[in-house]
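> Take a look at the structures below.
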Structure I
Amino acid sequence: MLVMDSNLQALHHQALQRQARKLVDDLDELRAAQNAASRGLSQREIAGLLETSQAKVHRLLKALERRGGNLEAGPEEIALRAFAYDTSRPKLIRTLKAFPYTEGQDAPYPHEGRIPGTWDQVVTSFAKGLLSAEEFEEIKEAVGR
């Protein structure tokens with residue numbers, strides 16, 4: 001097991017932030033492809049606009065199709081962006097306290113399992129370390145969970 005001093009902890013934190021920024025950039029690229037496609041641009045035109053390959057645009061549009069075109073930012077993305085770009089914690093907490101949360105649901109017949117709600121994203125953000133225990137409890141109490 002690696003024992004981390006403050007310098008190694010800082011390196012680890014920076015690595016986590018780079019990963020978070022990559023995820024956020026991927027979401028932004030997906031939204032850009034959606035915006036361009038909604039204007040009727042071809043995959044080749046979108047690729048030129050986004051400075052990427054036509055094959056990647058194809059993959060982005062397929063990913064959008066699988067998501068049903070829904071790219072609304074949920075609590076997990078909000079927390080991820082705050083972590084990636086060092087947004088003030090009080091601002092993050094205010095935003096998450098004001099978010100209109102939904103409950104998870106059982107999957108409709110004949111499917112099994114659960115369809116997560118937006119509150120599940122807050123729980124996931126806490127589990128990933130994007131929220132501290134104190135922040136999670138403050139949000140939970142404010143939204144009546």
Structure II
Amino acid sequence: MTVSIRAHHLLCILTYLGKGYSTRFVGNYNRIVKRINSGEPLLLVEGPDEICGPMLGEEGCHCHNDSVRDRDRIAAVEIGKVLGLHLNADTKFVLTAGQLADCRKAFAQGTIRSACSGCEWAEFCSDIARNEFGGCRLAPPD
């Protein structure tokens with residue numbers, strides 16, 4: 001199996017502590033992070049992914065907005081440089097502990113944060129990065 005993920009969620013998972021929009025959203029996110037931690041491959045998708053799932057039926061769901069697709073495009077380029085991959089729809093890869101460390105370092109330095117501009121969670125994630133990602137749940141094998 002693979003975890004479908006949109007590009008900007010590759011940023012979000014770096015600082016995931018178990019908080020989110022709803023209890024259902026957090027439960028789903030926890031299951032996804034466990035799958036990634038077990039070494040399950042990621043499949044980059046355009047548009048809503050498995051993380052979006054619990055929100056898709058809600059009124060005013062932002063997962064289809066142009067602004068979110070813009071975040072995905074920006075994140076794909078910036079994260080792709082860190083990972084040494086050309087990230088586009090249908091890119092499949094396994095996230096390693098080394099790649100996670102590289103991404104978190106770039107995130108903390110602000111070099112892959114352009115897609116975070118205007119995000120309601122941006123300051124929360126900045127605090128987590130300043131705290132050296134303590135308590136974050138993503139920890140894939142190497």
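> Given a value of -13000 for helix-only ellipticity at 222 nm (-39500 (n - 2.57) for each DSSP H run of 4 or more, over all residues; to 500), point me to the structure among I, II it was derived from.
Matching structure: II.
> Moving to a separate point now. Comparing structures I, II by relative contact order in percent (Cα under 8 Å, 6 or more apart), which one has the largest value?
Of structures I, II, the maximum of relative contact order in percent (Cα under 8 Å, 6 or more apart) occurs in II.
> Rank structures I, II by mean count of other Cβ atoms within 10 Å over residues 9-16 and report only the one at the top, that is, the highest.
II
> Please compute Cα Rg over 2.2 N^0.38 Å for structures I, II and give me the label with the greatest value.
Of structures I, II, the maximum of Cα Rg over 2.2 N^0.38 Å occurs in I.
> Figure out for me which of the structures I, II the number 26, 55, 19 belongs to, where P(r) over Cα pairs in 10 Å bins from 0, in percent, for residues 73-120 alone was derived from the coordinates.
II
> If you don't mind, there's one more thing I want to ask. Starting from the value 105: which structure in I, II was volume of the Cα convex hull per residue in Å³, for residues 33-88 alone calculated from?
Value 105 for volume of the Cα convex hull per residue in Å³, for residues 33-88 alone corresponds to I out of I, II.
> Of the structures labelled I, II, one was used to calculate FRET efficiency 1/(1 + (r/R0)^6) of positions 65 and 129 (r between Cβ atoms, R0 = 35 Å, to 0.05), giving 0.90. Name it.
Of the options listed, only II reproduces it.
> Which one of I, II has distance in nm of label points 7 Å out along Cα→Cβ at positions 41 and 97, as calculated from the coordinates, equal to 4.0?
Label of the originating structure: I.
Each reported figure results from applying straightforward, stated rules to the coordinates on display, with no laboratory input. Small disclaimer: the values here were computed from a predicted structure and weren't measured. Cβ atoms are built from the backbone, for glycine too; each structure is taken alone.
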